[in-house]
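Participant: Some structures to go through are shown next.
Nothing in this text is a laboratory measurement; each read-out follows from the coordinates by a stated rule. This is a predicted model, so every value here is computed, not measured. Cβ atoms are built from the backbone, for glycine too; each structure is taken alone.
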Structure I
Amino acid sequence: MLAATLAVVCVVAVALPFIREPEPESDVLDELDEGERRRLELLETRDRALSALKELEFEHRTGTVSDEDYRAQVGPLRRDVAAALQALGRESGEGRPADARN
């Protein structure tokens with residue numbers, strides 16, 4: 001009887017930190033500054049265009065999209081991806097010459 005009680009107390013003591021609901025530090029999200037917001041928008045644009053390009057290529061391979069439709073749609077999608085990548089490069093300073101970074 002004592003052993004069973006001791007076992008239950010030990011299990012409860014070990015499990016207690018996992019059972020309790022943690023206290024949130026704060027429910028308030030940090031505001032993004034204009035640069036961070038712009039970078040996030042560019043990342044989302046890049047991701048959407050890459051996803052659409054991947055889907056278009058898959059549908060072309062499976063025969064759902066004709067060669068004509070593929071050629072008409074792939075160019076603008078690739079330009080969108082390239083534009084987003086160039087803008088991200090400019091935002092991070094990769095597009096500037098080495099002496100202009102300092």
Structure II
Amino acid sequence: MDRKILVGRQVRRLRKLRQLSQETLADRAAMSAKYLSRIETGNENPSIDLLFRLADGLNVEPYEMLCFEDGELARQLRARAVKLIIDDVPDKDIARVVGRLEAVLH
């Protein structure tokens with residue numbers, strides 16, 4: 001896959017995980033929201049300086065801008081799933097929920 005697309009997806013993923021709008025991140029990185037949108041869609045190739053500004057705006061380490069695996073997202077989703085199952089499922093429904101999970105996994 002094109003590296004510009006991978007970088008753009010990573011920027012968008014990190015921005016959404018932090019619940020930031022494009023406008024907010026663009027302001028933090030001293031750039032236009034339109035240009036940020038073009039980066040996120042893989043239509044622009046950001047400079048190293050701009051990647052550092054985006055990392056600062058996202059409050060991440062610069063290397064995270066180039067880590068294309070979804071490890072962080074997977075951990076967050078796993079924690080959310082555990083919370084939903086443990087905290088939100090009434091005792092009377094837990095067997096049914098576990099059965100459905102097993103069906104999905106097998």
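Participant: Can you say which of I, II returns 1.1 when distance in nm of label points 7 Å out along Cα→Cβ at positions 28 and 60 is computed?
Facilitator: Structure II accounts for this read-out.
Participant: Comparing distance in nm of label points 7 Å out along Cα→Cβ at positions 20 and 52 across I, II, which structure shows the greatest value?
Facilitator: Looking at the calculated values, the largest one is I.
Participant: In terms of Kirkwood radius over Cα pairs in Å, for residues 44-83 alone, which of structures I, II is highest?
Facilitator: Between I, II, the highest calculated value is found for II.
Participant: For which of I, II does mean count of other Cβ atoms within 10 Å over residues 12-19, calculated from the coordinates, equal 15.0?
Facilitator: Only structure II yields this read-out.
Participant: A further question follows. Comparing Cα Rg over 2.2 N^0.38 Å across I, II, which is largest?
Facilitator: Largest calculated value belongs to I.
Participant: Determine which structure produced the value 4.1 for distance in nm of label points 7 Å out along Cα→Cβ at positions 68 and 92, calculated from the coordinates; the candidates are I, II.
Facilitator: I
Participant: Additional query: Hey, helix-only ellipticity at 222 nm (-39500 (n - 2.57) for each DSSP H run of 4 or more, over all residues; to 500) derived from one of I, II reads -20500; which structure?
Facilitator: It was calculated from structure II.
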